[in-house]
1. Where is distance in nm of label points 7 Å out along Cα→Cβ at positions 72 and 272 largest, in which of I, II, III?
2. Given that Rg and Dmax of the Cα atoms in Å, for residues 8-143 alone, derived from a single structure, equals 15.4, 44, which label among I, II, III identifies that structure?
3. For structures I, II, III, calculate volume of the Cα convex hull per residue in Å³ and state which one comes out highest.
4. Cα Rg over 2.2 N^0.38 Å, for residues 136-295 alone was computed and gave 1.24; which structure, I, II, III, did it come from?
Structure I
Amino acid sequence: MDPTLLTNRSFWNDREPFSFGKFPEQLPAERLLEGCMLFETSGSSGKPKCVVISKSALLTSATAVNEHLQISSSSCWGLALPLHHVGGFGIVARAYAAGSRLEVFPQRWDAPAFASWLKKGRVTHTSLVPTQVHDLVENRLAAPSCLVAIIVGGGRLDAATGHGARELGWPVLASYGMTEAGSQIATQGLDFLKYHYQPSPIPLLSHWQARVVFKELLEISGPALFSGYLTLENGIGHLTPRSSSWYITSDRVLLEDRLLSLLGRADTLVKVLGELVDPAEIERELQTLAECGLAIGSYAVLAVPDARAGHRLVPVFERQVAPEIVAAVFANYARQAPGFRRLQPCFWIDSIPKSPLGKILKTELLTRYENQILGNS
């Protein structure tokens with residue numbers, strides 16, 4: 001679909017539900033679905049599921065982001081993310097809300113081509129995922145002077161890669177968001193560009209209320225919240241409306257004076273020898289120890305169930321990663337890691353499975369690991 005068609009008023013005024021993905025053959029006759037977008041997501045039951053969010057909520061989010069980044073009608077949003085993800089669609093919504101130009105990257109991701117396209121289209125603002133930023137740094141590409149800000153979402157951009165990007169002129173800003181929030185919940189402002197890049201803290205956007213509940217879990221409330229979930233089964237959609245004005249996320253955070261620092265996801269914590277461990281935190285430690293020597297998406301730490309220890313921590317590396325880098329990182333990590341955080345021998349794989357946005361598919365990776373280990377036993 002031509003993304004520029006989505007900047008027409010007729011699209012935003014259309015009351016029919018809209019989806020970029022697989023549409024259910026039969027929708028429930030619910031007024032809640034009128035004027036809504038359906039974004040596919042993964043359900044805990046394994047059944048296909050969509051987040052239902054109104055166009056008005058999406059425009060509320062878009063307007064707040066535009067105000068936060070001082071977007072005007074003379075700005076230009078550049079789209080280099082998939083439209084069927086809220087991060088990509090949010091760029092279109094922001095261009096429409098601001099009445100600004102929208103430029104669309106016309107090909108599959110390629111860092112040098114992307115840099116040239118930005119300059120040619122005089123793009124001022126865009127959004128990228130950490131993998132894309134890593135590619136810009138790896139290729140030592142200089143940012144065009146027209147670029148004002150890059151919102152980095154879809155995962156945490158580590159400090160070392162962020163520093164490398166800033167040195168090349170890329171104005172990267174950390175953000176935090178999710179589909180249920182219509183995209184952004186917190187985004188660093190332009191004033192953060194005056195200082196060295198850090199992945200936190202991240203200021204909450206003006207349209208959100210937030211609080212911390214239970215064990216450091218973030219809970220949010222605001223006009224950009226989703227309306228409910230639509231579960232798809234045998235071609236039929238089953239709607240479950242959101243039951244509260246507050247939504248509890250699965251993210252552990254530190255929240256002080258509307259400044260957010262991410263601590264990790266509650267649903268990734270596992271027990272190792274009776275101690276809680278976050279494999280994602282260990283991945284970040286390995287990245288820091290490697291000093292940008294490990295490409296984002298080229299490695300992961302799996303929590304493999306174990307009858308005695310609860311879980312074993314297995315580092316997985318793509319074969320393209322230099323063994324000497326892995327050896328050096330492991331030696332540094334072993335010197336500081338307590339016993340319950342020790343890593344098992346490396347598991348090497350040709351290619352780690354990832355989503356279109358570069359997120360590692362941990363469940364699929366664990367299945368591959370178990371199948372190969374069992375197949376060799």
Structure II
Amino acid sequence: MRIGIVCYASVGGSGVVATELAHALAARGHDIHLISAELPFRWRWATRGLTFERVDVPSYPLFREPQYLLALTNTLVRVSRRHKLDLIHAHYAVPHATAAYLAHRILSGETQAPRTVTTLHGTDITLVGSDASYADVVAFSIEASHGITAVSESLKRDTETALAIRKEIRVIPNFLDDTWTRRPDPELRARLCPPSVCEAVIVHVSNFRPVKRVELVLEIFQRIQKRIGARLIMIGDGPDRLAVERQAADYGIAEIVDFVGEQQDLVPWLSAADLFLLPSSQESFGLAALEAMSCSVPVIASRVGGLPDVIRHGETGYVFDPDDIQAMADCGVALLTNPARARAIGEAAAADVRNRFSVEKVVPQYEAFYEEVLQRDPSV
């Protein structure tokens with residue numbers, strides 16, 4: 001198949017999953033064109049069958065904002081004509097589903113307009129899509145797609161409720177390839193947690209937006225650290241970073257909290273961790289939790305959105321009421337003081353990821369869905 005995949009280039013889950021899907025599909029023999037305004041965060045060069053197509057957004061004094069939607073639509077039309085795309089796969093509803101719809105309409109009078117698939121990832125529905133300023137356009141653009149997928153049952157329900165979507169939404173979860181496996185780096189571990197002064201490494205990864213509640217990561221860590229010598233590694237960047245850095249200083253723990261920014265390769269950092277914290281207020285799937293689990297790291301997270309589907313409480317990790325930070329801290333201490341239990345949870349988590357969320361399990365679901373969409377009556 002000849003497929004155009006549209007995504008944001010940021011470190012957020014939608015861009016990461018779209019880029020990894022593009023690589024996986026190209027490796028399986030498809031002709032893939034990844035379309036974005038910037039080179040995506042997880043892009044890898046020299047993948048046969050995979051091409052990057054940049055969206056160039058002009059700036060005109062007349063307009064108050066860059067015309068990304070128009071430029072993206074034009075890029076989709078150009079790439080579709082040049083490469084005779086069978087399908088455009090839009091990741092993140094706003095505004096990618098709209099651009100895919102417009103491109104399909106522009107091309108509809110030609111020999112074969114590409115079908116459109118929209119994958120919903122989370123805040124494109126629960127935050128942006130449900131905003132009254134966008135809701136009607138988002139709902140129309142999604143329903144105009146020839147196929148719709150969501151990364152979790154929770155997000156499917158949220159979309160149907162918030163936007164009254166009537167079309168079928170197919171649930172296809174996020175996935176990881178086999179590079180996501182624990183690879184201990186003794187030098188990194190010793191640097192992060194010298195045995196003479198530190199007993200455990202706790203990690204958090206996110207884009208530091210309010211929904212991630214990074215201030216509670218610090219609060220949970222502080223409660224754990226009072227009972228066991230630990231160090232916190234904060235990976236990522238975003239609008240709440242400065243505030244939480246100040247919070248660490250106010251708590252008097254700045255020397256044992258490291259802010260290391262965005263990291264292209266998370267595996268060494270996760271492999272050095274003893275515990276992963278994700279106390280978000282909402283997670284439609286929880287890709288960061290999946291990545292930690294794949295590296296055999298016990299995860300403590302909020303019982304929200306798709307996280308209970310990813311984490312089997314008490315078996316492959318732990319999920320708690322999002323406001324029960326004391327329970328999260330107590331669970332963290334219990335795991336860090338019982339290495340055998342922590343190791344068993346981590347090993348079970350890694351095995352579960354391989355069993356349910358591997359490339360081999362998930363990517364064929366996308367291929368089958370594409371084939372189904374291409375065989376449907378285009379007027380439906």
Structure III
Amino acid sequence: MLGGYRLFDADAHVLVSPKMWQDLPSEYSLRRPRPVKFGDAGDLGDWTTSWLCDGRIEPPPFGPGTHAANTPHVVMEEYGANPQRAGRFTSFPVSIGALDLSDPSARLDAMDRMGIDLQMLFPSTIYASMSVDPGLEAALFRAYNRYVAAQARHAPERLKWAGLVPMRDTRLALEALEEMQRLGASAAVVFGTVGGQMLSDAAFQPFWTGFARRGLPLCIHMAMSYPPFRDLCHSIQDSNLIGKAIPGQLAFVAIVGHGMLDRYPDLRVAFLEFGGEWIFYSVGRMSHYAKLNRSRMLDPSVLAKKTAEDYVRSGRLFLAPESSDAMLSMECDLLGDDQILYSSDFPHGEGRESAAQEIIDRNDLSHDRKRKILFDNAARFYGLT
């Protein structure tokens with residue numbers, strides 16, 4: 001609790017660690033992500049280590065595909081991590097065990113320091129680009145799900161988690177979905193695209209049909225998921241503005257514009273870590289062109305049945321904007337008071353440690369809106385009320 005408000009952190013993270021891959025199936029053991037340290041690294045600053053993922057370096061420290069992700073020097077002592085002051089993500093010391101959840105009690109201590117009552121745990125965004133091989137990706141995703149399930153079980157009333165879905169293969173995706181729900185997942189997480197395919201691609205329809213029967217909420221999380229964008233990103237700034245950001249709008253087109261909310265009436269979706277301002281552009285453009293194109297498309301039946309405004313106000317679409325968004329109150333007006341979520345992004349270095357306090361201190365939000373943003377909306381979205 002902080003300032004009299006309960007806090008439900010709708011989007012926090014478990015950092016990548018080799019501990020997550022210890023139970024990979026034997027056929028994938030040699031292809032597990034491996035920590036590497038660059039020998040000629042004097043000009044790389046803090047980016048002197050990375051992961052060797054299926055023949056690629058993730059994240060690359062420079063050049064095409066550069067993006068920020070946790071590296072071995074954050075979570076491994078032998079690669080430079082300080083076991084009691086890992087990562088420098090917060091104003092107070094945080095141990096490696098709190099970052100990678102190998103010490104759940106340390107994570108709870110950090111939550112207490114920030115006044116957070118519950119956290120929804122998500123994987124590192126690096127999982128979006130670990131491998132394009134469906135089998136290896138599914139093995140890595142399911143190993144992560146098993147790891148976080150086991151660790152969150154130490155404090156199930158406060159540590160909730162979203163399971164990764166390996167969407168590249170429908171059979172593997174459904175198997176992972178069944179397993180994660182059996183293990184206690186509170187949500188499923190996918191990225192804005194499945195490689196070069198939209199989430200609404202016809203190839204995924206059998207998965208979505210099976211998913212709809214499960215009743216889990218769906219989380220679309222920021223990540224470098226669309227391969228062509230990688231070539232455009234030569235810095236962390238580029239990846240934040242292009243490679244990791246725009247897939248959220250692609251997912252919005254898939255889910256809203258391509259009729260997924262019509263086909264799956266119980267589907268509820270949250271967009272996480274994309275910020276909030278983009279929703280105005282996406283809704284405005286979709287509404288403008290849908291009205292225009294109904295009279296000039298050869299097959300207007302592919303358009304969604306309702307307006308974009310109708311969908312975002314349906315109570316089924318949720319958004320986790322930045323606490324500092326200048327248009328936060330307008331985002332509440334557009335989606336409704338019950339669809340805006342608070343997130344800390346802990347322990348990533350995005351400057352959100354004081355996000356809850358920033359919301360509490362805002363003068364453009366009523367007490368009722370703050371209460372809903374900080375706790376009630378997340379509890380309802382994740383089905384915990």
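Since every read-out is calculated from the coordinates, none of them should be taken as a lab result. What you are looking at is a predicted structure, and each value in this text was computed from that prediction instead of being measured. Cβ atoms are built from the backbone, for glycine too; each structure is taken alone.
1. I
2. The read-out comes from structure III.
3. On the way: I: 155; II: 144; III: 135.
Going through I, II, III one by one, volume of the Cα convex hull per residue in Å³ is largest in I.
4. For Cα Rg over 2.2 N^0.38 Å, for residues 136-295 alone, the value 1.24 is produced by structure II.
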